[in-house]
Structure formats: structure tokens, C-alpha cells
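*Asks:* Following this line, the structures themselves.
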Structure 1
Amino acid sequence: MLGPMIDTLLICTCTALVILASGMWQDVEGVKGVELTMQVFGQELGLVGQILLAIQILFLAASTMFTYWYYGEKCFAFMVGDKNAHLYKWFYLLSIVAGCIVTLDVVFNFMIGMYGLMAIPTMLSAFLLAPKVKAAAKVYFAKLDA
């Protein structure tokens, strides 16, 4: 839980502040995301800034790919059993290859769809486990009062 907090609150906020302070976000039309960030870092820090940003993006992308692979495989194995977990590896590898071939819009739409599908087991488990969580909370708070 610490990783997303550091990434979102610290890294993204600092990046946004650099972009806003540079003023380039007003001057460049049609450029957004990492392209805008790369241009800003190039303008403000020169080639060194662009190289450091490229290294950071490389590490972020690689760590995201590996963690999503691991989390996805563990969740898939939990849902369908360990003996079928290898199927997720093939799906994931094919998704990476397809992501390199198709347009960025297709990749984003696919990702949004997969996040939407993750809501199904999450909500289902929340409904099924709610009585157990409520019972455990009653026991816990009863011990606190004693």
C-alpha cells in the first residue's frame, strides 16, 4: 500500500508541479502525458533531465509489468486452481505483444475493461464476506471495550 501512495502523492505531484511551473502546458497543443513530461524535463533540465526521466519510466514500466503478472497469476490461480495458472501467463504474454502492435487507444480501452472486470470478483467477495467481517469486528470491538 505504500508504493501507490508514494507514486501518486509524491512522484505524480512533483511531476505535475514541474509541468505547471514550467508553463509549457499552455504552449504545447496536442501533446500530453509522458510526451509533455519529457519535453518539460528537456526544457528545464536539458538532456540529463530527459535521460533521468527515461530511466525512471523504464523502471516504473518494468516493475508494473512484473507486479501485475504476479498479482494476476495469484488471483487467477485462486479463482481457477493452481493447475490452470499457467494459462494466465500465456494470456499476459499475448497481451503484452498485442499492446506493442495496436494503437494506444485500444490499449487504454482494454485496460479500462479489465479494471471493470476486476470489480466483479471484488464486489462479489465483499458481499459474501461482509457477514464474516461484521462478526470479526464485533469480537474485536468487544475485546476493546473489556
Structure 2
Amino acid sequence: MKAMVLAAGEGRRMKPLTDDKPKPLLTVAGRPLIEHHIVRLRDAGVTEIVVNVSYLRQQLVEFLGDGSRWGIELTISEETAPLETAGGVVQALPYLGDQPFLLVNGDIYTDFPFATLRNVSLIAGGGYLVLVGNPPHHPEGDFCLHLA
């Protein structure tokens, strides 16, 4: 199974921390956010990961290398100008192939059990969005789901 980690954004809401470091390289619990994803995806059975980069791209490229230190195959999808989420995914599709893949924002922390997604059946051309509960410090959240 393959995955893509979105890591091209500027992280404007995290300034000044992101003035000289891309948000996926900010450290949480002793390691960069993006490394948490790589390790958890690998442990869930993902063998190939594509990472898109743009803002301060060289720092991410140097940190990530070819993925061998985590035992995965890693491909960089470099954006000369930010393409936003959909554009970044579309540009990376040649690396992802035509099978379902996991897509994760590289600038968040989650303990979601990625392995549970390996057995989900997708409708042709479809996908699923995994939502989690709002954290206590932001009870209204950024999005909401109303079931009719």
C-alpha cells in the first residue's frame, strides 16, 4: 500500500515557528511531525510514501532522504510553486499509481490507527475522509458533520 504526506505548505498560522522551518519538521514528543507519520504508516504496512514539498523544500528533502532509514521507499514530489492540496495530489498521481492510497496532512499529529484503513473497501473512484473528535482546547472545531 502507498501513502502520500502533504508537506508543501508554509504553515502561516504557526509563525514565527515556521519562519525558518517547514511545519512538518516542527518537533513533537522528540521527533518531527512528519517522522511520526512515516513511522506510523510504515508500522501499518505502508511500504511506499510520496511527500510533496515546496516551502523551505531543501530542509525536508535533506531530512527525508530516500526513506531507507525508516525501511520504506520515499519519493519527493517537488512543487516549484505551491499547488494547494488538490494540485499537489494531482501532480503526485504518477508516483501513486491507480490503486487506493492513504493521504495524510504532514503538519498535524494524530494517533489514528492507519492499519484499520487497509481493509476498507472503496467504491470505484471514491474515498473516505477520516474525522476525529474536536480537542478540548477547540471544542467547536474547524469542520462539523450534521447527520440528517
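*Asks:* Which structure, out of 1, 2, was FRET efficiency 1/(1 + (r/R0)^6) of positions 87 and 103 (r between Cβ atoms, R0 = 25 Å, to 0.05) derived from, given a value of 1.00? Write down the numbers at each step before the final one.
*Replies:* Working: 1: 0.40; 2: 1.00.
Value 1.00 for FRET efficiency 1/(1 + (r/R0)^6) of positions 87 and 103 (r between Cβ atoms, R0 = 25 Å, to 0.05) corresponds to 2 out of 1, 2.
*Asks:* Rank structures 1, 2 by relative contact order in percent (Cα under 8 Å, 6 or more apart) and report only the one at the top, that is, the highest.
*Replies:* Details: 1: 9; 2: 30.
Between 1, 2, the highest calculated value is found for 2.
*Asks:* Quick check for you: by distance in nm of label points 7 Å out along Cα→Cβ at positions 23 and 39, which of 1, 2 is greatest?
*Replies:* On the way: 1: 1.6; 2: 2.2.
Sorting by distance in nm of label points 7 Å out along Cα→Cβ at positions 23 and 39 in descending order puts 2 first.
*Asks:* When you work out Cα Rg over 2.2 N^0.38 Å for each of the structures 1, 2, which one comes out largest?
*Replies:* Comparing 1, 2, the top value of Cα Rg over 2.2 N^0.38 Å belongs to 1.
*Asks:* Of the structures labelled 1, 2, which one yields -6500 when helix-only ellipticity at 222 nm (-39500 (n - 2.57) for each DSSP H run of 4 or more, over all residues; to 500) is computed from its coordinates?
*Replies:* This figure was derived from 2.
*Asks:* If you rank structures 1, 2 by FRET efficiency 1/(1 + (r/R0)^6) of positions 15 and 79 (r between Cβ atoms, R0 = 35 Å, to 0.05), which sits at the top with the largest value? Show your work: numbers first, answer last.
*Replies:* Working: 1: 0.45; 2: 0.95.
Biggest value here belongs to 2.
No lab work stands behind these numbers, since they all come straight from the coordinates. Only a predicted model underlies this, so the values are computations on that prediction, with no experimental measurement involved. Cβ atoms are built from the backbone, for glycine too; each structure is taken alone.
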